Structure P
Amino acid sequence: MILTEADAPRVRNPIVGYVMVLAAATLFGVNGSVAKVALSSGLSSLRLTEARCAGACLGLMLIALVRSPSSLRIRRNELLRLAVFGVCGVALVQLFYFLAIHRLAIGIALLIQYLGPLLVAIYARTFGHERVRRRIWAALALSLTGLALMVELWKGVALDGLGVAFALVSAVIFAAYLLLAEFEVGHRDPISLMAWGFFFATVFWTVAQPWWSFPAGRVGATVSLQGRLAGWHLPVWALVLWVVVLGSIVPFSLIVAALRHVSATRVGIAAMLEPVVATVVAWGWLQETLAPVQLAGAGVVLVAILLAQTAR
């Protein structure tokens with residue numbers, strides 16, 4: 001039976017919610033370096049995303065079938081919403097992010113994309129008629145300041161206009177994803193929600209990039225783990241499996257489950273831990289440079305997350 005608000009009252013536990021979203025952000029951050037190594041094999045970012053969506057769809061569908069097959073049932077009035085959630089919230093946010101990083105530095109693209117939580121707060125205040133506490137606005141300002149420090153925005157970055165447009169679209173879609181997910185978890189469990197989300201995302205990618213043209217030969221290749229682990233080698237399929245399971249199934253499910261306990265605005269702020277983790281992991285593993293000001297920026301983001309948690 002599909003879970004609804006009428007079937008069982010929602011019991012909120014903010015601590016559990018924050019633990020979930022911070023764990024998800026950590027996994028997403030680590031996943032960035034794993035994906036970068038996988039992409040060094042010549043597998044394109046869009047093809048990796050296609051494999052990621054298909055693998056996550058299969059895994060989540062199997063989990064849902066084992067846990068509760070009836071949870072996968074869809075009512076007629078849900079079909080369009082779930083399709084929009086999957087195509088826009090899961091597939092397109094990744095598409096526009098990848099389009100942005102082709103024209104912008106990754107850090108700049110992430111900074112623009114993380115305007116999403118600010119858009120969620122604005123939506124909640126203007127359209128949802130919710131009271132957004134001053135600490136939330138302060139936390140949003142601090143987190144964006146910290147991200148700006150991490151990417152050293154003041155160093156005369158030449159911004160490509162189309163790249164900025166792609167990143168802004170990604171931010172809007174990211175905000176929509178959080179709001180759609182917050183609404184949908186009131187009607188079905190997180191596993192089945194993400195299963196259908198990845199299903200419709202997979203359908204989108206299958207139409208955009210037919211599977212018969214997938215470069216399967218590259219998945220069997222072996223690549224160096226680079227950086228401090230350059231002496232180690234793994235097959236690309238093992239890295240893709242990590243991206244699917246620990247970079248998609250687990251963190252996406254945690255994010256959606258967290259929305260049962262904390263609001264979309266707070267989830268968005270806590271998720272800003274992702275670029276902090278991504279930067280630190282890239283420094284420790286791939287030996288990418290990490291200046292003192294970037295460490296300071298990471299600290300500012302963490303302060304912003306803690307500040308958001310104190311706003312009850």
Structure Q
Amino acid sequence: MIGSLLIVVPTLNESAHIRAVIESLLTGAPSATRLVVADGGSTDGTQDIVLGLSLNDPRILLLHNPARLQGAGINLAVKTHGTTAALLLRADAHATYPPDFIAELIAEMQRMGADSVVVPMQTLGPTPFTAAVAAAQNSLLGTGGSAHRIGGGGRFVDHGHHALMRIAAFRAVGGYDPAQSHNEDAELDRRLAAAGHTIWLTGRTRIGYVPRDSFAALFRQYLRHGEGRATTARKHRMRLRPRQMAPLLVPPALVAAFAGVVLSALHPLWLALAVPAILWAALCLALGVALAVREGRSAVLLSGPVAMTMHLAWGLGFLKRWFQ
């Protein structure tokens with residue numbers, strides 16, 4: 001037996017998902033399990049749902065997370081309810097989990113002797129718009145080849161979507177940075193690796209991710225993702241990979257394109273400044289068409305504009321935070 005398990009689900013207004021998440025996780029959980037919902041002040045009934053479930057299952061606990069950030073909530077749950085647990089499972093509310101999810105993670109940890117087992121993530125598209133988001137996020141167009149998004153599992157990595165972790169390793173590096181709202185998982189992985197802890201990307205199970213359902217929500221999400229990555233990169237003096245560098249070129253390319261259009265009133269040659277932005281947009285739209293043809297769904301044609309939204313927002317967020 002590898003030890004007792006603490007599951008922590010950070011939430012903020014997740015009434016549409018929280019019941020299914022809790023029920024699916026506890027279905028395959030070992031007997032020595034405690035599930036803590038660290039809620040950041042939901043106003044949509046999330047807390048009422050959790051409290052209702054806890055009346056029939058003492059393993060379920062609701063914890064108020066005054067800091068509202070996911071990392072801070074998980075830290076608080078470990079401190080408050082993880083004193084006797086050996087393992088920590090971080091489970092996001094905006095996701096779906098297969099019945100054997102926890103069993104496969106624990107088996108992988110035992111088999112590989114890893115300190116952390118991370119999982120591939122596949123975006124789901126139940127509506128026409130989210131189908132376009134899923135097509136983009138599950139492809140090179142939207143992820144640039146991130147290992148836990150389109151790469152194969154079954155190898156040690158430097159980062160992946162957080163799932164199971166030894167609490168001893170989590171505590172040894174100080175847990176999540178409680179002030180970092182996004183990219184806090186990659187920042188923690190950086191400290192885990194620096195301290196000699198191993199991170200295994202499993203290929204035996206995965207989670208399904210439910211994406212944002214509008215361009216505005218997607219833009220806000222990726223803006224924060226970019227800000228979080230900039231925080232991690234500056235904190236650890238990291239070199240960005242090509243897939244992370246590429247979106248940084250989008251905001252200046254669009255600025256140059258706008259300037260070229262304005263200056264073309266003086267001379268048409270200024271329009272050459274718009275060429276990089278035009279090529280980027282054309283590539284995204286063409287790849288979106290290719291994805292739509294491959295999947296046979298007209299809704300997936302939006303994956304090109306979706307990818308453009310993701311690239312622009314991530315690049316803006318990174319540059320904003322970096323120069324702050």
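What follows draws every value from the coordinates through simple rules; no lab data is involved. Given the structure is predicted, the values throughout are model-derived calculations rather than measurements. Cβ atoms are built from the backbone, for glycine too; each structure is taken alone.
For which of P, Q does distance in nm of label points 7 Å out along Cα→Cβ at positions 24 and 272, calculated from the coordinates, equal 1.7?
Working: P: 1.7; Q: 5.3.
This figure was derived from P.
Starting from the value -21000: which structure in P, Q was helix-only ellipticity at 222 nm (-39500 (n - 2.57) for each DSSP H run of 4 or more, over all residues; to 500) calculated from?
That value comes from structure P.
Quick check: 4.9 is what I get for distance in nm of label points 7 Å out along Cα→Cβ at positions 80 and 232, calculated from one of P, Q. Which structure matches?
For distance in nm of label points 7 Å out along Cα→Cβ at positions 80 and 232, the value 4.9 is produced by structure P.
Work out Kirkwood radius over Cα pairs in Å for each of structures P, Q, then name the structure with the largest result.
Biggest value here belongs to Q.
Compare relative contact order in percent (Cα under 8 Å, 6 or more apart) across structures P, Q and report the one with the greatest value.
Top value of relative contact order in percent (Cα under 8 Å, 6 or more apart) goes to structure P.
Which of P, Q yields -0.40, -0.96, -1.02, -1.12 for log10 I(q)/I(0) by the Debye sum over Cα atoms at q = 0.13, 0.22, 0.24, 0.32 Å⁻¹, for residues 208-255 alone, as computed?
Working through the options, I get structure Q.
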